[in-house]
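K.L.:
In what follows, structures are represented as structure tokens.
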Structure I
Amino acid sequence: MTIQFLGTGAADYSRSILEDFPDRFDPDTRRASAALLTGRFLIDAGPHVLNSLQIAGISSTDITDLFFTHLHNDHFQPESVHRLAAGDRPPLRIWLREDAPFPEIPNVELHRMHLHETYRIGDSLTVTGLPANHGQDSYPQHLLIELEGKKLYYALDGAWILNSTFNALRDTHLDMLVLDGTCGDYVGDFRLGEHNSIPMIRLMLPSFRTVGAIDDHTAVYISHLARTLHKSHAETSAICEASGFRTAYDGLAVTL
């Protein structure tokens, strides 16, 4: 399984990204968060996703399935979905929480997910939506994905970990863990009810390890980094690596 980060920023992304960097990724100018699995499974579709796919050399018609973590506008833009679904292509399958509102968009096949229920897509992928500690008006879910024999927990936009989600991750021995890292390396941020800081992640990882959610082979990354709350990518990477995890950046591809 390959995961490519098409964007690793938060809602405070620069509004001039598409003008300043129309044809390349830049680690210090983070686009709205999105990720691509094995070239065809897309997670979130915010304001930059079409341009990011173009830079990555991926046609929108290659995307078969689109998973939404929640419906805040840096992760969900109806116009982006319209453009992904347009053209001479099979219907775009969209997966989101069962109670989330969704507009009428042509050539879309909508699949509503019950939390904690596992769905199979083709022969190689299963996905489970798990409860997330984020603004409930955005209908959040974190995604436990198994693809090509590898397990990924993608947990952006959410703070800490809820009890039922923690129990669902016991003994999963994830191959990759991607955690929300909105806030920087400091304590006392008012966002702790819906976003992680680096000190919070330092506290969580030993508990993930204790219950067998991660182990020595798990690749642990943070994404969804607010540009106004972090140092440069190089400085943040050094801070995170000293604590045993890594910092994702736009364009990064990781093969498991």
Structure II
Amino acid sequence: MSDLLVMLVTVAVAGFVHSAAGFGSALISMPVLTHLFRIQTAAPLVALQGLITSSSVLIRNRRGLDTKGAARLILSSMLGIPLGGWALEQVDEGIVTGFLALVLIGYAIYSLIIAPRIAVGERATAGPANSKQSNSRRSMGAWVAGFLSGVLAGAYNTGGPPLIIYGAIKKWPREQFKSILQSVFLVNGALVVVRHAAGGLITGPVLRYYLYSVPLLLVGVFLGTRVDRLVGPEQFRKLVLVLILLLGVSLLVL
């Protein structure tokens, strides 16, 4: 199977997953495309593709957007993007892909194993909450999640995990969860594309691969929209997490 065909299939799957689950396109695309191309080619390519997926999901879930909650995450993520961009340009590619693998594996293990146990423990030990301390922790959590998201977005286009974990802890409703994530993804993605362009990474081959991938990406997004209406969110979430875990392991092994 040619590299181009592998890329097209990957992009279609990534668009499908992101459209159905609200995240995951970069988490699926980056590990595969970094096997096919140099990361300096894969990163700007995935960033360009992400603008399409994020825009589509945001438009579909715009009624659930919490602008105040999204603004804090967007501002903090913007602070992290320059550090991530520096890492992409200066850090050895093997370190970058290895770190990406650890992010994927760590997020999947947290979501599949650790988070459910934390939820059980919280229910068992629930007591009176200190509102002031709780609000302070939530504010700090938003800034930390946003900053880490920006770093990962600037370097590897994988800004999702910190935001997804934060959203899960906040227990956002499905439409709010998707809309807030897309607003951050879209702003970060645009800034990352601008940074890649300024750094000379938006090359002829990157644009050519992007144009090849757009039709398959749109097909994946369309199919994902249909699945989103049919499949239970919890079942699909677990399938996505298992896929993310396998991709992370493959990136370490291959």
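K.L.:
Assign the value 26.2, calculated as mean count of other Cβ atoms within 10 Å over residues 29-36, to the correct structure from I, II.
P.N.:
Going label by label, the one that fits is I.
K.L.:
Let me ask another. Quick check on the output: 19.6 is mean count of other Cβ atoms within 10 Å over residues 141-148, derived from one of I, II. Which one produced it? Don't skip to the end; give the middle numbers.
P.N.:
Values: I: 22.1; II: 19.6.
That value comes from structure II.
K.L.:
One of I, II was used to compute percent of Cα pairs over 20 Å apart, for residues 5-68 alone, and the answer was 28. Which one was it? Mind showing how you got there, number by number?
P.N.:
Working: I: 19; II: 28.
Answer for the origin of the read-out: II.
K.L.:
Another one. One of I, II was used to compute helix-only ellipticity at 222 nm (-39500 (n - 2.57) for each DSSP H run of 4 or more, over all residues; to 500), and the answer was -5000. Which one was it?
P.N.:
Comparing all candidates, it corresponds to I.
K.L.:
Between I, II, which one scores greatest on relative contact order in percent (Cα under 8 Å, 6 or more apart)? Display every interim value, and only then the final one.
P.N.:
Working: I: 20; II: 42.
That would be structure II.
All of the numbers you see were taken from the coordinates with simple rules; none came from a lab. Just so you know, these numbers come straight off a predicted model, no measurement behind them. Cβ atoms are built from the backbone, for glycine too; each structure is taken alone.
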